[in-house]
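Below: a set of structures, written as structure tokens.
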Structure 1
Amino acid sequence: MASAEIVAERRAGEIGPRGDHILAKRTALLTNCIPPYLLPTIQRLAASVECLRVFLSTPMETNRPWEPAWDGVDVKVQKTITTTHRRAYKQGFTMEFYRHFPYDTLPLLLKYRPDVIVSAQLGFRTMQSIAYRFLHPASRLVIWADLSEHTESEIGALRTITRRFLLSFADAVLVIGNSGSKYIERLGVPAKRIVTSPYAIDMSALMSIPLEKEPQVARRILYVGQLIERKGVEICLNALNRWARTHSSQSCEIWFVGDGPLRMDLEQIDVPANIRVTFFGNVPYDALPRYYSQCGILVLPCLADTWGLVVNEAMAAGLPVLGSHYSQAVQDLVQDGATGWIFCPDHPDELRNALDRALLTPVSVLASMREECRRRVATATPEYFAGQFLKAIRLALNLPN
């Protein structure tokens, strides 16, 4: 819905996009940036509360290939110090990530005077949100925790203590998956104060992709994402090489959509004659359905991922998912043998077995899996995600849901 239509609807009847009355609360959402897949959810949340302002640490993080887009959303970009860190993980990969310190959070909140704050992650912005909560005791705090048990398994005792302290001030916690909920419970938050909701996207273009596929397309593998160590892409291609050498009478094909520092290394890997590898680089977000429509299986071999939205995208497009257990989206959305094949990428036998099962699945079974994928993910919409945000806000306010 266009922003002007949202405003007109609110003025006319004070009814939100889900048919509910607008929650008469001034709301602040604090996060790093707004990637394009999150915008529809934020737009629907904005239409469900009296007033929503989004405070961003940066217009867009520099490792993201997208232009900022905030249509219909009240956005304030904060004064922020950003540092870059590299961290080595026990699984053998290193990861570069950003830490944002939006140091004007408290002054901006004091000026805006929200009734409810939704603060992403357990860091500096949440500390300042707690300070505002002390200064305005009637206000409420929802912490939005994008994490899982696996991604947080190496954070250390000091950060764990800090997180327990921050969470003790939360009136509600919004997590993105069941593993995240278990992790937050272990830090002392009662289950009744936790709301679980998976990430969601606008799936209309993906849902319109025909489910019928030619046999060569039905087994074409697609990878979408950054070409970095954490995503397990080199492990995946090497495993596919080994599979192809032991199945010399079978041909296979993999498309890589995305870019990153590993691209050159991947392009130089010697592959057998029965594998065809194609690199497309970064593509615009709204062009992704074209690639999903020309492939039959999505692979997500990540070594760590808090969610993995490509799983939503693939299942909406009807692609079974050859997915890593270390993705929370795979854990929560994929049923092994019915909508995909689950493996641990750092266990070679599991990966080899999953590849074997996926690439030797009869075409007729793949057709049934495509239908089940689309059915399974149909409710993971921006409307539902925004509704869960609203549920967490109402929980923080002790209002009935």
Structure 2
Amino acid sequence: MSTRLHIDFETRSTVDLKAAGLDNYARHPDTDVWCMAYAFGDDEPSIWTPADDKVDPKTEAGIAVIRRRNDILGHVVHGAGEWQGGIVVAHNAAFELAIWNQIMVPRYGWPPLKPEQVRCTMAMAYAMALPGALDNAAAAVGINHRKDAAGYRLMMQMCRPREIIEVKAESFVHGKQPDERVIIWWDEPAKLQQLYEYCRQDVRVERELEKRLMPLSDDEQALWVLDYKINQRGIYIDRPAAEKAIAIVQLETERLNGEMRRITDNFVGFCTETARLLAWVRKQGVEMPGVAKADVLDALDLAALPDKVRAALLIRQEAGKSSTAKLRAMTEAASADNRLRGMLQYHGAGTGRWAGRKVQLQNMPRPSIGQDEINEVFEVLG
């Protein structure tokens, strides 16, 4: 048996992975595994499903399933005698690590998977300045095996519920308790079989991709493990302060919208209505190519700009500073302990530097006020 195990999980959840972030997704009680495709070396990929844990160990089929499961877990724990277990390969391995350690370990009794024993083909592709997405990386190196497009569409459907039924307190459906949710998944046998084959194909593609990529050097592999640990530790945010800042900005946005309506005689209802604002400005006899930041700055430099137009553009300019997108991204992505995880992408740029994800912590605005004023702001928000 090869010392390298290739794996790929397919999962389902009521939680949106992109919005919530991987840590919140993997820890959510509604998130579970449809299947895991796996292959030792060049073996044809096999499928593990949660149903495999319920087989009758006295039957021939049950014995075969248990033997395959023990092969997987034995490899992870002991490998071929490696002190840290056998090597496990995955594409975007942070996802497999999260699902394995947050779902398979506590719910299915699997042993922990250490980042030191994992190899990530996405990290290898990034280190060679290749695309990160599996199908794009495969195309870049000329692999004949490609992702199953129809299977991908099915996976995107099956990763979310078909329907969620809210059982009200005054009704009892199928013995459910009051206010309990009934989650209905896309679990028809034909769909499941297609999903399993899609998962197998991902393992085939990932395995071929690994053969054509340069492995990370020992130093780079250690750096990837460090990157994983940094992302797992996360970055603390002051959630109460962020939520108060969002509320303050919302109030200011409403005030600015009111001012915009007053100045334009209700022609422009919101500062974000750029097309209507541009039309109104032109009605005032001022020709502008648009109301983007640079256009507004150029117009404000005009000495003959009508007072009403100047006021409207200043409001537009001020409203543009009132975005809460980053604050909202922080509060949405933070885990229960108020830490942001998975915010950095190893080798995200061709130069080797890290790239930001979701909140983009490397792209924070520089303070425009002094530290004393910043401290006063935090006192107000506190």
Structure 3
Amino acid sequence: MQNINKGSFQLIFMRKEVVLGIATLMGTIIGAGILSLPYLVAKVGLIVGLTNILFVGLLTLMLHLFVGEIALRTKEKHQLTGYAGIYLGKIGKEIMTITMMFSLYGALTAYVIGEGDILHAIFKTLTPFHWSLIYFAIVSIIVYRGIKSTSKVELSIILLMIVAIITIAFLSHGKIDDRFVSYYDWSSFYIPYGAALFAMMGVFGVPELVEVMKNDKEKIKKAIFIGTIIPVIIYLVFVTVVVGIIGTNFLDFKPHQRIATVALGMFVQPEFALLANLFGVLAMTTSFLALGIALTEMYNYDYKIKRTTSWIAAMAIPLIVLLLGVREFIKVVSLTGAIADGILGTLIVIMFYRAKRRSQRTPEFKVNVPLFFGILMGIAFIAGIILSIF
């Protein structure tokens, strides 16, 4: 009886390192992508869109577990570029570096642009550009402080996000139109794929999770699983609510109105709109923090550049792009997610099977999947790239 009570207590009250590890991965995953999904799901229908999200969720869960095992098979700490150098060679490392930079810089830029639009919609003062600058100044300082402060900030933000999404779902009761729920178009199943992959790709956060949990490595697999599944559930609920309320009306909106929380604000009372936009702010903030750290550490750990210089290199591009006048949120998200994450996924699958053969240490957990399954994953990523382009 005592053992049962002890086990139950540990299940409910997880160790601090496990909670922070889960928060780090969730913070990487939940970001700008969630705000682009409802518009694309509305085009194919809720049933088709949710099926697509579940399919991509399974793909990304496997990728996150793959990266976790790769990190645990390697003696030294690295970001993805460092692991690619070890297991894919010099050319593989360079391809990973270019792809990772494209993905990270694109995502960071999208967050800054999107936050400016949402903060302007909330406060209805200044311009979206000025709000983007203010937001950038605040989060870049948090990134500079490093992984420990970032993990704690992410944990607090994620708890607020969960409260926000539950409240949004509760307040939407009675507002969902059955016509929007029943519509579907299976022939267009692929349409939300690129945005869904962008929205759920958290591979950059897995090395950070491993670092946070370096004293509790036996729980890393559990943390990766929970840290991936919770965002998928949040996405399913959020997309269902937004598409259920707005539905095919999305198709008549102008590009800047297709951000989910901004669109939702056009159909509900002001208090509901404020809560929805607050969720958007929190969602993008968690990802900016996690990805900003990942990019800084790529330069710092894998290219041996001093930390302050690495931070400047990581933060400079989004700021420069913003100052050059790029302001279209949806286009930045689409361009980043369509190709970069598909290439990343393919490289990680190859890296995973190479790491099994060239392991530097015995990992605390193993993902036992046959090579054939990995080949199918690679085909799915390559097919996604081709479909997104054409």
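For which of 1, 2, 3 does volume of the Cα convex hull per residue in Å³, for residues 89-280 alone, calculated from the coordinates, equal 272? Clearly, the read-out refers to 2. Given a value of 26, 56, 18, 1 for P(r) over Cα pairs in 20 Å bins from 0, in percent, calculated from one of 1, 2, 3, which structure does it belong to? Derived from 1, not from the others. Determine which structure produced the value -10500 for helix-only ellipticity at 222 nm (-39500 (n - 2.57) for each DSSP H run of 4 or more, over all residues; to 500), calculated from the coordinates; the candidates are 1, 2, 3. Answer for the origin of the read-out: 1.
Can you say which of 1, 2, 3 returns 13.5 when mean count of other Cβ atoms within 10 Å over residues 105-112 is computed?
Structure of origin is 2.
One of 1, 2, 3 was used to compute distance in nm of label points 7 Å out along Cα→Cβ at positions 73 and 297, and the answer was 2.0. Which one was it? Label of the source structure: 3.
Values in this text are rule-based calculations from the coordinates and carry no lab data. All figures in this text were calculated on a predicted structure; none of them were measured in a lab. Cβ atoms are built from the backbone, for glycine too; each structure is taken alone.
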